[in-house]
Structure P
Amino acid sequence: MSEKYQTLRVSTDGPVGWLELHRPKAGNAMDGAMFEELPRAWAQLDTDPSVRVIVNVAAGPDFCTGLDVVQLNRDPAALRAQSRRTKRSELQITAWHCGVVKPVIAAIQGRVVGGGLHFVADADIVLAAADTRFIDTHVSVGQVTAFEGIALTRKLAAETIMRLALAGRHEALGADRAYQLGMVSEVVDPPGELRARAGDLAEKIARNSPSAMAATKRALYRALEDGLTTACTSAAADLVDLWGHPDQLEGPAAFVERRPARWAPLDREPEHAKVLASRHPDQAATRPGA
């Protein structure tokens, strides 16, 4: 890993890439440096041919306590840059914002506050330690719940998100209740086993065809945005596009021969490159993966 980061820790362990929010003394709140580093980190792991699954974790007792308002107020340039991204709906915080094609697991613990909910809303799979508490503070500080809440309504009932948003800092949603409502797929107890459990799950997922997983992820996310007929028609194209792919011969052969599959590398252009190119065509020549 040649990239250097101030607010993140990026590493790999076999086929698993790890992106760690690393401002534990600040509750992993997002500051100007983190805003600049997150898209680079996602791109680094998404374009690394050795990585098949990405796990998003955080250092310290809390996963992410939202925006570091104090630091951003001391850094007007960073605040203006993030304000522009927000106004234009061009956030570059999460894997979904950056068009990451590989499976992403969020393994969360402690407090997940305000903007920290982005990482929960936009992960493909979420594991929560038993001590996790979700709190949406936006309305308590005179701000609007928008992106995070809207994205979360893709996963669970709108009333649950409405209550979380309108209760503000005065009410927290616990891990067990979040599991019952479908916000997370698993609660890990004791919390100290969170990373090990996330790593185990990531390694299971990494055994599958990278190309098939990328196409599956694309089809399922499209279904959340399009109508049923349009989504199924588009998914048919995704399915047919993979016909004749080497993995479709390798998968059955490995099963019959009772051996690990030797999947072909994911060779399509990473989606984040297309996303960033569409938003910043003047930077296409220098974007990650170009």
Structure Q
Amino acid sequence: MKRITLPDGVSVPALGQGTWMMAERPDRRRSEIAALQAGIDRGLTLIDTAEMYGDGASEELVGEAVAGRRDGLFLVTKVLPSNASRAGTMKACERSLKRLRVERIDLYLLHWRGGVPLAETVEAFETLRHAGKIARWGVSNFDVDDLEELGEAADLGGCAVNQVLYNPEQRGIEFDLLPWQHTRRMPVMAYSPVGQGGDLLASKALTAVARRHGATPAQVALAWALREGGVIAIPKAGSPEHAIENAAAAELTLTAQDIGEIDAAFPPPRRKRPLAMI
């Protein structure tokens, strides 16, 4: 499994597991828990969730899936901007800890910018870190100007990652945000790395590359996201079979021809684009 080193020196898998839209249907709960466990068994030990997902239900599902298996896992969750005041962050973290059934969160993110001053949220993060409630903090859906403003309010070296939308259809971050973070050795955590709605996976380019490698288009999309390092991808899997398929993508190396064909179908940005979010 490829690994990424965070600013504090901790190493995490480059391929993890996302949980957005999990825990929304009771009839899928057993399969979703089994999927997370199958992913863990194959090295996908970084699991991302958020208090917003299912109003906490996703965190509860993750807590059930990892019960008795906490060692070696890297758990990520997020605080809503509406809860990101100093007192609100402290309370939200305690609720997340309870739902996850753990004593410490490995990485706690601000889900997106809100009305609370960044300095206040970071102060809460640092208080939680010193108290041992979280190991490190980061942000999500921040563009370059947001990160620069964050740097005015806090030591950017304390920001472990920035989680943003990134896949072949949505690669605007390559123009400025991705190189900005690479220069500062701040990894990007890519959410929805295989796209939304299936259009990306139906593309002729990904299908052709997948056929050459005996892989699936989803595996090609994941290998593409991880192709240059500095990126952690967090695809969701709803079944053990899907989780196993995702894990195998970590072993897929794309050729220059593969990347060229994907670039032709989904051209890299030539100008600044607004940060894409879903």
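With distance in nm of label points 7 Å out along Cα→Cβ at positions 31 and 255 computed per structure, which member of P, Q shows the largest figure?
P
Where does the value 13.6 come from, among P, Q, when Kirkwood radius over Cα pairs in Å, for residues 87-182 alone is the thing being computed? Don't jump to the answer; show the numbers that get you there.
On the way: P: 13.6; Q: 14.2.
The read-out was computed on structure P.
Check the numbers for mean count of other Cβ atoms within 10 Å over residues 119-126 across P, Q and tell me which is largest.
Top value of mean count of other Cβ atoms within 10 Å over residues 119-126, among P, Q, belongs to structure P.
Give the label, chosen from P, Q, of the structure having the highest value of relative contact order in percent (Cα under 8 Å, 6 or more apart).
Q
Every read-out reported here was derived from the displayed coordinates using simple, explicitly stated rules and does not represent laboratory data. Please read all numbers here as calculations on a predicted model, not as lab measurements. Cβ atoms are built from the backbone, for glycine too; each structure is taken alone.
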